[in-house]
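Structures incoming, each one as C-alpha cells.
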Structure P
Amino acid sequence: MRILVTNDDGIEAPGIRWLARAVQRAGYDVVVAAPLTEASGSSASMTAVEKEGKIVVEPRELAGVRNVPAYAVAASPAFIVLLALREAFGEAPTVVVSGINRGANAGSAVVHSGTVGATLTASHAGLHGLAVSLDVLTPSMASAASGGAAIADLDKVDDEQRHWSSAADMAVELLPTLTRTPAGTVLNLNVPDRHVDGIRGLTRARLARFGQVQVSIAEAGEGFVRTAVQAAEEEFEDGTDLAALAQGYAVVTPIRSPEEARDVRINLESIRMPTAAT
C-alpha cells in the first residue's frame, strides 16, 4: 500500500516529519509531497505557482526520515493530491495521510482546512484519507489567514517540543481500520498536545456545529477591513469532537467528500424557464 503524506503547514513543518517517519516505520511505502510554503486555510483549492508554465517541484530530504522521497511543491495540498494521482511523484498512492496539522481541525471549520481538503480530494477519487491534527490552539493568538482556525502560541512552547509522536502513533494505529471502511472514507483525527499517557483514550464523535474560534470585524474603513479572532462563545455539545478534545480525549470523525443531497426535494415543475432576451 502506497501512502502519500502531505500537509498544509508546509514541507518544513515538524508535524509532517513525525508523521512520515511513523508511517514508514509501520512498514508502508511512503512518498511525501507538501506545499513549498504554508497553505493553511486553503480548503480543497486547486492553486499552484507556475514558473515558465511549470509548477515548481523541489526534491527535499526530511530530517530523521531516511529513504523516503520528499518533494516541496508550489501548490495547495489538494492540488498536490491531484498531481500525485497523476503519478507526478512516482506510483499513484492508494491512501492519503495529511498532517500533522499544528492546531485542531474540528467542528464545521473543517470545511476551511487545507489538511482536511487534501483528504477530501482523495475521497472524491475513491481513495481513503486520514487527516491528522494536534490540538495546540491558542485562540488569543489566532489569525484570519488560517481560515478561521487559531494558531499555536509559539512564544510559550517551541514547536519542536510538542507531542507530535502522540498524534503520529495514533494515526498509524488507525490506518488498518481506515482501509477496512468503504472506499472514499476519510477519518478526521484530532489529538491533544499531551504525552500519550495523558490522553484519556480515543473516541468517536460528530463534528461540532462551530469551530474552536470565530472571526469578527474589528475595524472597517475606506479600502480596508481588519478582523479579530477569538474563542467561540458557544458551549460544547456532548458527543461532539470539540467536547471530546476539551475532556482530554483524542477524537475521530468519519467524513466524506461533498455529494448530492438526495433527501432534498425540489419542485422543478413550478419553475419557469427564462426566455431569450429580444
Structure Q
Amino acid sequence: MKIFNKVVIIGTGLIGGSLGLDLKKEHLVGRITGLSRKKRNAQLSKNIGAIDCAATSLEVAQDADLVILATPIEAIIDTGLKISKIIKPDCVVIDVGSSKENIVTKLSRVIPNFVGCHPLAGSEKRGVENFQAGIFNGSICIVTPVTKTNKNALKKVRLLWKSLGSQVIILSPGKHDRVLASTSHLPHGIAFALMNSIPDEFLNLSSGGLKDSTRIAASDPDLWSQIFLSNRSNLLAAITSFQTELEALKFALKNKDKKLLIKILKLAKEKRKKLG
C-alpha cells in the first residue's frame, strides 16, 4: 500500500539508507530521491537500491510528498528551516534525530506537517556499506507530536512506521529526551569512559565481558558528540544518577559490606531481567 508518492531522503547514512531500502521493499512510497553531503554516498545509495535517483540540491524537495531529515543531528534544524521555504503546504516532514525537544520546537513552528520521530534502530556502524534491510522490523519508533501537530500527517507517519514493522510509541519531545538520556545516551557515555579508563596493555587480556559492555564505544565520535550536546541537561542529570549508584558500590567495597554489595548486585540483576 502506497502511503506517499514522491519521497526525498536528506542524508543517506545508515538510517536514511536503510529507510530507503525498506520503503521500496514494502512498496510504501513511489519514487525516492536521496541527498547526501558527499555526492559519492548518494550515488552508492542508488547503486545499492536504497534510492531511485541521487541529487545535490534541496530544490528537489519542492514537489515532495514526504521529506525525511536523516542528517547528523546538528544539521537537522538548519536543513528543516531551509526546506520549509520551498516545500508544498501539504508536504509531510519527519526527522530521525536522537533528541527531540529542540528540533520539534523549532521545526513545528515553520513546517505545518512536521512530525518528530526517533526509530530506535541501528548500530555502532555508519555509512552506505552498513545499510540494513529490515532494520526497523521489530524495533520501537518513538513519535513526538505536539499540540499543533497536524492529525492527518501524524496518522500517515504512524502508519508508515507500523508498515515497516515498528512498534510506535507516542511521547512528548521533553519526555523522549529524558528517557533517552538514561536508556541510550548515558550507556554510550559510560562505554566511552570505560574504554578510556583501561590501560592499553591490559586490552589483549580482556574477556568477552569487556567486549559485550563496550561494543557501542566503537560508535562514531562526531555523531555522538552531537547527540550528547543536543541533550546536554538531561544527560548531565543521568550521569549524576549513575555517579550516585557508582558511589554506593564504591562505599560497599570500601567498607567490606557484603550484605550491601549483594543488595546492589541483586537489584541490578532483577532490573536487567526486565530488558528481556
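Just so you know, all these numbers are worked out from the coordinates, no wet-lab data involved. Remember, it's a predicted structure, so these values are computed and weren't measured experimentally. Cβ atoms are built from the backbone, for glycine too; each structure is taken alone.
Between P, Q, which one scores greatest on FRET efficiency 1/(1 + (r/R0)^6) of positions 17 and 249 (r between Cβ atoms, R0 = 30 Å, to 0.05)?
Details: P: 0.75; Q: 0.15.
With respect to FRET efficiency 1/(1 + (r/R0)^6) of positions 17 and 249 (r between Cβ atoms, R0 = 30 Å, to 0.05), the highest-scoring structure among P, Q is P.
By the measure mean count of other Cβ atoms within 10 Å over residues 49-56, tell me the structure among P, Q with the highest figure. Walk me through the intermediate numbers first.
Details: P: 10.2; Q: 18.5.
Ranking P, Q on mean count of other Cβ atoms within 10 Å over residues 49-56, first place is Q.
Supply the structure label, taken from P, Q, corresponding to mean count of other Cβ atoms within 10 Å over residues 1-8 with the calculated value 25.5.
Values: P: 25.5; Q: 17.6.
Only one of P, Q returns 25.5 for mean count of other Cβ atoms within 10 Å over residues 1-8, namely P.
A value of -6000 was derived for helix-only ellipticity at 222 nm (-39500 (n - 2.57) for each DSSP H run of 4 or more, over all residues; to 500); which structure in P, Q was it taken from?
Values: P: -6000; Q: -15000.
Label of the originating structure: P.
Right, here's the next one. Determine which structure produced the value 0.65 for FRET efficiency 1/(1 + (r/R0)^6) of positions 73 and 169 (r between Cβ atoms, R0 = 30 Å, to 0.05), calculated from the coordinates; the candidates are P, Q. Don't skip to the end; give the middle numbers.
Values: P: 0.65; Q: 0.90.
Working through the options, I get structure P.
Comparing distance in nm of label points 7 Å out along Cα→Cβ at positions 65 and 241 across P, Q, which is largest?
Values: P: 2.2; Q: 4.1.
When distance in nm of label points 7 Å out along Cα→Cβ at positions 65 and 241 is calculated for P, Q, structure Q comes out on top.
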